[in-house]
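No value in this document is a laboratory result; all are computed from the given coordinates. These figures come from a predicted structure and were not determined experimentally. Cβ atoms are built from the backbone, for glycine too; each structure is taken alone.
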Structure P
Amino acid sequence: MRKVVHQAELCVVGGGLSGMCAAIAAARKGIKVVLMHDRPVLGGNASSEVRMWICGAHGDNNRETGIVEEIELENLYRNPTPSYAIWDCILYEKVKFQKNLTLLLNTSCCDLQMEGNRIKAVKGWQLTTETWHTVEADYFADCSGDGILAPLSGAEFRIGREAASEFQEDIQPPAADKKTMGLSCLLQARQTDRPQPFIPPSWAYKYTSEDDFPHRGHDIYNPYNNFWWIELGGDQDSIHDTEEIRDELLKIAYGVWDHIKNHGDHGAENWVLDWVGFLPGKRESRRYVGDYILTQNDVRSGGKFEDLVAYGGWSMDDHHPGGFNHPGLPTIHHPAPSPYGIPYRCLYSKNIENLFFAGRNISVTHAALSSTRVMATCAILGQAVGNAAAIAAKNSLSPREVGQQKIDELKQELLEDDCYLPWNRREIPKLSIEAKLTASEGDPEPLRNGIDRPVGAEDNGWTGELGSYVQYTFSEPKEIAQLRFVFNSDLNRKVKNMPASFPLNPEPRKVPETLVRDFRIEIQDDQGNWQLAKRVENNYQRLVKVPVAIKTRAIRFIPEKTWGAEKAHVFAWDVR
């Protein structure tokens, strides 16, 4: 068998959204990264193999930004139909063609080497090439969901539900157990223009009555019904029993579609079963133990930690471990504030010196996990880990030492990359602070207040007519190397990254109307005349960094076109 050895500063294991964002973020900060993923496509539970849409924080203007928003906006621009082939392509290219990043697909991590309490290397089997890949690295980030590096390295971890008394969590059971939330095999349907029969497989379960689905809606016309409640395994071993659980889930899934098509009137005559997931989507398995364990009470109190590097905002959505076999409510949505902070101390191992983690395996209790596990939250946790790993590598620090010595630097890097951190402000470049800021209309000062989205009653942005301007004026000519913008991508938009069903002739999905599409930059020459310095056209991103090489006494930003909105709405414009 072939053997290949890779050298890196960071090895990320697991290519779901958290692993992708960790790997991309670290590579963009200039360190060498290898991403090892055991599937042929990226995205984990968001990929075409599982097809769960990206969920995150509830509430106005709480959508997660940073790399995950960059990916979602790319998808809205290029995938209006929408197609999972294009979605998979977008995820693939974000990693595959990122400088400093090596991608190993179809490679299952199954062994590692230790040096004391540090991981020296991980080893993975690449099925498609019959190759053993060994990655030697300074730091490792486990974003595998199941936390595969924990049993291999001896890292402390938990599995199951804590007793209510351990952390005084009132939604936990009286006694601790090994039960988790279950796994789901989702299904998707497509509407056609003619009647379509369905012949169920002989091994599918039979459900002839509506009473077979208590509290489990199965309206195929509901665009947000992906049949998540086809769920099992919470009262089994959510890792080692996965194949057995999958077999039962398939019997249920095909039986549910047989019921919809052949038992009762569900308006499904023209609908076909378009897809069934043969890879179960997991909600919970191992959870690492970090320097801090986030609890239900931290969530409820808002999580205003000094080392806050990400946030959640999904309710504590605690699925019953019995899943489909439980006759009561399949889940209980215990209230949680949105947003609440998640501390950096939950993102690295308590006892393995060079191990980060991000995703649903972070250091939280079962109760807190029921909120932190959703994918948009996992994505921004991944970006925080990627940035932290780059800081660690550049300064020869352990993950713990980053938190002790460089937490402010980490937070400012995240804010700079448009990762919102509640109750924190982004530092504004000195050049922008010292300049005079004016506009042809409206108040431009919020553009440099360090908060790049609406929060509560404060808009934190500037709004102007197309063709109006915002201007920085300096006391003397200044050299400018970069322009940084944050545009309005409509953080309250309802469209998901991908749909759960495919009705006939749906409305095409599109780039948010609020985004600035075309704009120009003008500078003032020595005679006081305004000259075109840069024009940007067909922009569809929220965070835009424009490299320039300009020396001027004054510079203007002039929005020319949006994707449909009558006015331009901008949250930040920095010059540096």
Structure Q
Amino acid sequence: MHLRTPLAVLLAFSGSLGATPAHDGDPEWLDGARLDQGLYVRIHHPRVIRDLRSFGCGLVVTNVDGATDAVVNEVRYHLGADGGPLVRRPAHTLETRRAAYAQYKVVREVLEAVDPVADPARTEELVRQRTVAMFEIAEGSLVERFDVEEAWIDPEAVSYRMTVEVDLVQNGVARTLRKPVVVPIQPPLPDGTGRMRRIAYDALTGVSRPLAPAPGDAQVGGSAWYAGDQHLHTVYSVDAFLLSQNIFHAGFYALVADLYGLDWIITTDHSNIHFSLFGYEWYTEDQLEASAQQTQAYRDATGFQAYAGQEMGLGSQGFFNHPSHLLAYPRDADSMGYLENPSSGMITGHLNCEPEQVIIDRVNDAGGLGFVAHPFVGQLLFYQGWDFDNGATGWAGFEIFCSSSGNFKDTDAQAVEKWFELLGDIPAPQGGTLAPRPGFPTPYPVGIGDSDAHTIMDIGNTFTYARLGELSRPGIMDGFVSGRCVASNGPLGFGTLNGAGPGEVATGVGVGANTIEVTLESTPEFGPVGDYEIAILVDGVARVVLPPSGMPGSSAVFVVDNLMLGPEDGFVNVFATSSVGPARSLANPIWLQFD
């Protein structure tokens, strides 16, 4: 028997922890090492392909710190063995942004030295100047969209390779910028179905042995597991545009997520950041409507479940009234429509948001479902973590794993630890069900995983598996409300106890020895099941830990005998973590009802 605190367990299984916040305050082009004679080149392309089909990419070239202007004469895309080159002749002049770049660096340095509490007016003015400089740098970019045809993708290849060449004249000298791109081709994500090897494991002795295959499939409850990412920022989020030079809309996000093998997405552009500069605006009712139409068009054409929601600012906390963030998902209809989210100040409009309860009620009244975003992540002068003592009701759950890189961070460990604390306050089930929570749409705070992607390359780096009766918006929302969810960055791990899985109540639990079946499904992308350590947590504390077995293969069901349970125990979670990499899976609780 293994007894450790929840946080110690998570840190021990973390693999690779990072302290990077969800939103990095500095753009990539601030790093001079990324510049080529002052030019910044970024290619937006799928990070991985798990479903072979045509896809699109984007090219952005910015003269951030060149000594003079540069002229782009030709762009060539060498696409696959038989596909190129595709030639474009944009004849685009890249005016140098050296003055704005120097201003940005000066303002950034001064801003770091200013005490925002002692001098709020000076702080706000510096933030305004920094934002203007960023916009001036980004505005002069060459932006190109290009497509890769399905015929150019070799289904036998392990990766898709292309090279982008930009011919230009700079300082009177002609030269070519070359950027190679490699996109791995990987198998589909796990779905929990199919026959899997079965391994018996005795929790008291630690002895394991193979079992004869079980009849039928290993899936639970007659339904499969599907995967989706529901925290995504497109070109309509000003930080995605300025910091990441994101040029893509919601329909393109749906295409990329489809390539990644996800089954749904919900875009969540910042609706509290009302921002206008040089004739451009973020975030307007027209932009929300455009996202809703784009996702519907892709959904109608392909069947892929794509929807548009919002990330809203709410609450007035601290000296600067920093807001927290709430993800608003369309529950009762395909679109909630544009939800008002007024705020003011700090040039990008982060401050003086309406109270938490006002925003949550607005989401629910519009037929939406609200999840708290990255509850322990904050960024100075822009937003802060969720106050769990604010008394607000009506939210469904929160992100227990939120990472655009896929790495499990200290703030995620804090979120999981708080999650266990809140789960411990839920009354024991009666009659095979949990009692409704007055004022809440879910019987307990449901934990989900999201990427908080601000570029297409970050989509699906963290996501949520959900066991659905049907792949549809009502089915997805029912999966969220019921808690049949697993937060993951790749593998699928979950338990079943007396036939009950995540979010469900296991009835007839005996005092003493019980048997839990743990399904772990991976792919070569995330490593064999033998790389994983599996923790069976009871009330947030490790009761049994299955060490990495070293066995090959991508799927297995571990039949764990002698899981000792008593009437003081309330819920069981299954956490699976790779011992050699960052891959991990965090399942929602199975609730215990004893005989």
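The table below gives the values:
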| quantity | calculated |
| --- | --- |
| Which entry (P, Q) yields the derived value 3.6 for distance in nm of label points 7 Å out along Cα→Cβ at positions 503 and 519 | P |
| Top of P, Q by distance in nm of label points 7 Å out along Cα→Cβ at positions 55 and 479, largest first | P |
| Which of P, Q yields -0.46, -0.84 [log10 I(q)/I(0) by the Debye sum over Cα atoms at q = 0.10, 0.15 Å⁻¹, for residues 143-278 alone, calculated] | P |
| If relative contact order in percent (Cα under 8 Å, 6 or more apart) is computed and equals 15, the structure in P, Q | Q |
| Distance in nm of label points 7 Å out along Cα→Cβ at positions 111 and 231 - structure with the largest value, from P, Q | P |
| Which entry (P, Q) yields the derived value 25.8 for mean count of other Cβ atoms within 10 Å over residues 31-38 | P |
| Given 41 for percent of Cα pairs over 29 Å apart, for residues 271-494 alone, calculated: source structure among P, Q | P |
